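Listed below are the structures to be examined.
Any read-out appearing in this document is the output of simple, stated calculations on the displayed coordinates, not a laboratory observation. What you see is a predicted model, and the numbers here were worked out from it, not measured in a lab. Cβ atoms are built from the backbone, for glycine too; each structure is taken alone.
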Structure I
Amino acid sequence: MVAARRTGRTRRAPRLPGSRYTVDASVFVNAFNPHETGHADSLQILAAIQERGDPVIVPALLIPEIASAVARATGDRDGALRYALATAALPHLTIISLTPAVARQSAELAAAHRLRGADAVYVAIARRYGTTLVTRDDEQRARSFPAVHCQTPREALER
């Protein structure tokens, strides 16, 4: 066996096989606001996912949810829109349209698990694409089990 050479380059965190995520808007919004509880965990998981190049599959609903939450919290319409559109342009992010099939699956999940409508859309995407749902929403996390695997940003970091 040949010994590894040190090159002075920073080593990437190893990518776990099958590390694919659906990230709820709550995580992106929390990562944006340094004054919110859990900000560091949200920012770290997004950075780790980005660094590893893990696929992130989200509903198109993510973009208006981010713009709305950031604009309401900051009063900065232009900054909120820039952040939402920059999120949409992230390299390993795939945005899924709300097709009739996804809407139907979301409705079924909403009724079966008593999920809020938007939460059910994220759960439907995670289920359809076999991803781990990362969210800061305790109710969404609790009610979406056993339909999908759900984690907080902290739990996803410890994985």
Structure II
Amino acid sequence: MKKEDYLAAIESILFVSQKPLKLEEICRCLNMDSNTVQELLNALEENLKDSGINIAINKKGVTIIPNEKYRRYFSKFLKKRKAALSREVLEVVAILLKERAPKERIDRLRGVNNTRSLNILIRKGYVKKEIIEGKIFYSLTDTLFKSLKPETRSILQDSGLFKEKE
């Protein structure tokens, strides 16, 4: 294979990888020594510097990243994209739709520890902690409802589970 073919092979391996790849993993895939692969990575990095993507080489490994030169474009895309909530997190939301609840009740209803799900919802501003008579309760915030699609918000309002504050 020619050098260009190896560069394309590395690029495609990095593209399909879900996580940064260690140098040794790339060496194994290409059946090459680490010095040769490192030289190829340096050449690939140089070849990509004027394209929309680059490669990042650090202690975690090698991965494809967007070119910072085009941040103003890809950052708009990332702002528009909303991350979907996992099923586990949605189940916690469903419990809290009816009424605020302490973590113990949420855990008992779901049968698992819900610390992670509650932390995700708090970080997003969808759930708040309230201390009532020395006990911590969790409840949904308006931020969650404002982030919903209008048709979903309407369904919740019609069901009586949520009334928008004036």
Given -0.63, -1.11 as the derived value for log10 I(q)/I(0) by the Debye sum over Cα atoms at q = 0.10, 0.19 Å⁻¹, which of the supplied structures I, II does it correspond to? II
Origin of the derived value 4.5 (distance in nm of label points 7 Å out along Cα→Cβ at positions 29 and 109; candidates I, II): II
Looking at relative contact order in percent (Cα under 8 Å, 6 or more apart), point out which structure of I, II has the largest value. I
Just checking, which of I, II has the largest value of distance in nm of label points 7 Å out along Cα→Cβ at positions 85 and 101? I
Ranked by distance in nm of label points 7 Å out along Cα→Cβ at positions 37 and 141, which of I, II sits at the highest value? II
